[in-house]
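What follows are several structures.
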Structure I
Amino acid sequence: MPTLNNTHIEIIHPSIQRGQVHSVLFDFDGTLSLIREGWQGVMVPMMVEILQALGTGETESELTALVTEFVDRLTGKQTIYQMIELSAQVTDRGGQALDPLTYKRRYLDRLWERIEHRVIGLREGTLTPAEMVVPGAFDILEALRRRGLTCYLASGTDQPYVFDEADALGISPYFAGGIFGALDEYERFSKAQVIQDILRTHHLQGSQLLAFGDGFVEIEETKRVGGIAVGVASDEARRQGIDDWKRDRLIQAGADIIIPDFREQDVLLDYLL
């Protein structure tokens with residue numbers, strides 16, 4: 001694929017309509033925030049453990065492959081959808097499934113054990129926000145604000161956690177359009193709904209919406225309305241370079257551009273805007 005000269009910005013669809021952007025949508029985890037880096041390493045083992053307890057004779061590796069597939073496929077949607085699928089897998093094996101919300105709360109308790117020190121570190125100042133965001137995140141948010149573009153944040157993570165973690169990182173003030181997250185009444189929120197609200201509120205054409213995300217859902221929904229989708233194929237653990245698995249998934253979802261992070265945001269925004 002072609003890249004912009006001397007950059008890591010990969011142009012997948014050079015025919016996009018540029019220069020018309022009015023509003024910008026960001027995903028949160030993995031796109032901006034690294035607070036929840038490693039969440040898959042909490043969710044997948046928990047689900048495998050639940051399915052193994054049913055005694056079906058499936059091996060741990062077989063169950064891990066099964067769970068990893070649907071966890072990855074549903075990444076970007078609200079967490080509850082992964083738990084709904086877990087409940088279905090339990091039922092299919094003759095087990096008595098718990099309410100998906102119960103599974104979600106169990107997962108969140110385990111995840112908190114992994115990330116608590118990060119949130120506390122940000123609040124107490126032993127960690128800096130720059131250590132817990134995708135590199136260049138603050139630069140692109142500041143550049144978009146200077147250009148007068150309205151930014152929105154939409155996450156599949158529960159809304160109270162998104163508010164709390166965005167505040168801990170100090171990025172909340174950049175999102176004049178609003179910050180949106182998952183609700184227990186999950187039918188009341190989706191990234192597709194946020195996108196439709198943006199277009200309707202500002203009477204926008206699809207090409208006036210720019211979205212950044214590292215998951216399938218926000219890219220797919222942006223392309224569904226004719227928007228410009230930038231896939232952030234961030235390597236969350238190393239904080240540099242491309243995550244090849246993310247890159248491939250983002251291209252499958254329809255991403256117009258692939259970037260590893262926001263270090264080259266000035267070149268990217270000049271190209272897009």
Structure II
Amino acid sequence: MTPAAPVPPAPGTGGALAWRSPAARSAAKYRAIFATQLAQTAAYPADVAARSLSIVVFMWVFIHLWRATYEAAGQSQVAGLTLAQTLWYLVLAETIVLSKPRPAAAIAEAVKDGSIAYQLNKPYSFLLYHFSVGLGDSLVRMVGNLVAGGALVWWVAGPPPDPRGWPLVLVAMTLAWAIDFGMVALIGLLGFVTEEVAAFEWIYSKVLFLFGGLLIPLDFFPDGLRTVAERLPFAYTLYGPARLFVTPDVDRFAHLVTGQLLWLALVGGLAAAAYRAGVRRLTINGG
């Protein structure tokens with residue numbers, strides 16, 4: 001008698017993953033990690049709300065600072081931006097920065113205390129695990145910061161820019177977050193060599209504040225400095241998405257995403273290479 005062909009398990013059963021392609025099974029793992037962290041962070045709304053208070057304080061300061069700047073200039077527009085556009089730009093830039101996790105500290109700590117040796121035996125990529133956890137954590141914080149900061153600016157300066165451009169901004173923000181994660185992961189991987197990475201984190205944050213356009217939009221920079229800053233990866237993580245938010249445009253979006261994909265490929269490749277080198281160093285030194 002010819003044996004019966006195996007019957008695939010019913011959808012929703014644990015064995016269903018066995019019938020997926022390796023790529024699908026891998027993606028499912030990281031989706032599960034992302035969903036778990038998302039649910040865990042969302043389970044503490046009071047903590048999210050408390051963290052969102054900082055953007056209200058920052059934006060209150062920015063409102064008075066930039067209102068005085070525009071009044072002193074005596075113009076409704078400065079560098080092509082109105083006061084309302086500048087404030088909404090700053091809301092999104094601050095949201096991106098304040099919603100970020102700190103994977104550099106987590107990665108460096110795992111190297112320093114030796115727990116990375118345990119994590120290397122897990123059936124997932126060490127870097128993609130931290131990426132998925134960070135994304136789930138950041139998404140909840142992003143919503144809280146955007147609502148809190150946006151409510152204040154809406155009250156002071158009027159409604160946000162055209163919502164039809166928001167899907168484009170969401171794509172740009174996702175790529176911006178991925179680029180930033182790659183750069184911060186590189187800092188964390190320095191822990192294989194230096195153990196402590198706090199100084200490198202501090203330097204990176206200050207460079208990001210200046211050349212990313214967090215404190216001052218790059219539109220206000222002198223022409224030469226602006227040209228240089230717009231080509232650095234920092235502009236693609238902050239200035240680009242925030243500027244697209246206040247002036248949504250398909251050509252601007254296409255130019256931004258093209259640059260983001262190029263920087264993501266470069267930074268992601270460097271992070272993967274640094275991780276492999278670090279693991280080899282860890283193995284050779286005996287952990």
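Values in this text are rule-based calculations from the coordinates and carry no lab data. Bear in mind that the values here come from a model prediction, so they are computed numbers and not experimental data. Cβ atoms are built from the backbone, for glycine too; each structure is taken alone.
For the reader, a short list of remarks on this structure follows.
- Given -14500 for helix-only ellipticity at 222 nm (-39500 (n - 2.57) for each DSSP H run of 4 or more, over all residues; to 500), calculated: source structure among I, II: I
- Per FRET efficiency 1/(1 + (r/R0)^6) of positions 98 and 258 (r between Cβ atoms, R0 = 41 Å, to 0.05), the highest-valued of structures I, II: II
- Test item: Cα extents along the principal axes in Å, for residues 130-209 alone calculated as 49, 24, 19, pick one of I, II: II
- Read-out FRET efficiency 1/(1 + (r/R0)^6) of positions 26 and 234 (r between Cβ atoms, R0 = 35 Å, to 0.05), computed value 1.00, structure in I, II: I
- Highest-scoring label, criterion being mean count of other Cβ atoms within 10 Å over residues 66-73, among I, II: I
- Source structure (of I, II) for semi-axes √(5λ) of the Cα gyration tensor in Å, computed value 39, 24, 18: II
- Calculating distance in nm of label points 7 Å out along Cα→Cβ at positions 74 and 226 for structures I, II picks out I as the one with the greatest value.
- When mean count of other Cβ atoms within 10 Å over residues 42-49 is computed for each of I, II, the one that comes out at 18.8 is I.
- When relative contact order in percent (Cα under 8 Å, 6 or more apart) is calculated for each of structures I, II, structure I comes out greatest.
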